[in-house]
Structure 1
Amino acid sequence: MSERLRPGEPAPAFRLPDQSGNDTSLSDFQGRHVLIYFYPKADTPGCTTQACGLRDVAGDVGTTAILGISPDPPKRLAAFDHKYGLGFTLLSDADHAVAEAYGVWVPRSMYGRSYMGIERSAFLVDEHGALAQVWYKVSPAATAPNLLKALAL
């Protein structure tokens, strides 16, 4: 497992395919705040709650970009976006390299089975590419309110 990131540190750079198959980089959003959130799997209950919460506040966050990252392939991300009218960028981290860089690819367990997976987390990157806020183990319902509170500062 990677080291945990802290506010003030540079956000790890990345380039990943989005739900349309186009490459998206963190540097594409230079000069803007960016919320990067990691979720385990598209169209599951917690992930849907989280994504729809962010969709519902997207009009209240100004020019802040919202980027959701999961191991899902672009086609599944596109279906998730379409089904819930999310309207923000979803990125496919199939080899979980970006999740590892952010320290969210961790040992998990469910029903007595151990495996590696995503720890639901969110990161607010400032306009200069530094981490402004870090929320590891964030609850699905807390992601949008955390973002709104952080941007109000």
Structure 2
Amino acid sequence: MALRMIDYGTKEYQQMVFLRNEILRKPIGLQFDEKELEKEKDDVLMGAFEDGKILGCCMLTKVDEATVRLRQMAIPNNMQGTGIGRALMIFAENIARDLGYKKMIMHARKTAIGFYEKLGYNTSGAEFQEVTIPHFVMEKNLSNN
């Protein structure tokens, strides 16, 4: 498995959008629109690949000079629990540190809280609804690791 950055608009990016749509959007009756995807030009896009096929993905969006937000973490259901998500998270944290960020935050689906807690993330604040499902804000200080 290779972890690498993805350039916006490339063939790998199209695989990333397809995967995110299949895992994160279709199951709740939503889909991406072009305006939403266009905003990703400035994000840090990354994926896990094997033999040219995407196995998982996520992205980082700048919040402020010290904080970055993890978004759109997607691993196919039949591959969850295989270490792909963990490897992507470590990769994303290292990229964030390299870019000078001190803290990573996310809007984590309630069903994924346990996964992120094992990686050192803590919930912050009350449960809220986003894209029709329960989420929590989670965060981790990157400068202590």
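Quick notes on this one:
- Which of 1, 2 leads on volume of the Cα convex hull per residue in Å³, largest value: 2
- Structure responsible for 1.9, with distance in nm of label points 7 Å out along Cα→Cβ at positions 7 and 119 calculated and labels 1, 2 on offer: 1
- Source structure (of 1, 2) for Cα extents along the principal axes in Å, for residues 23-78 alone, computed value 32, 25, 16: 1
- Given 19 for relative contact order in percent (Cα under 8 Å, 6 or more apart), calculated: source structure among 1, 2: 2
- Answer label among 1, 2 for the case where Cα Rg over 2.2 N^0.38 Å, for residues 63-126 alone, calculated from the coordinates, equals 1.14: 2
The numbers here are math on the coordinates, done by the rules we state, and not lab data. Not measured: the values here are computed from a predicted model. Cβ atoms are built from the backbone, for glycine too; each structure is taken alone.
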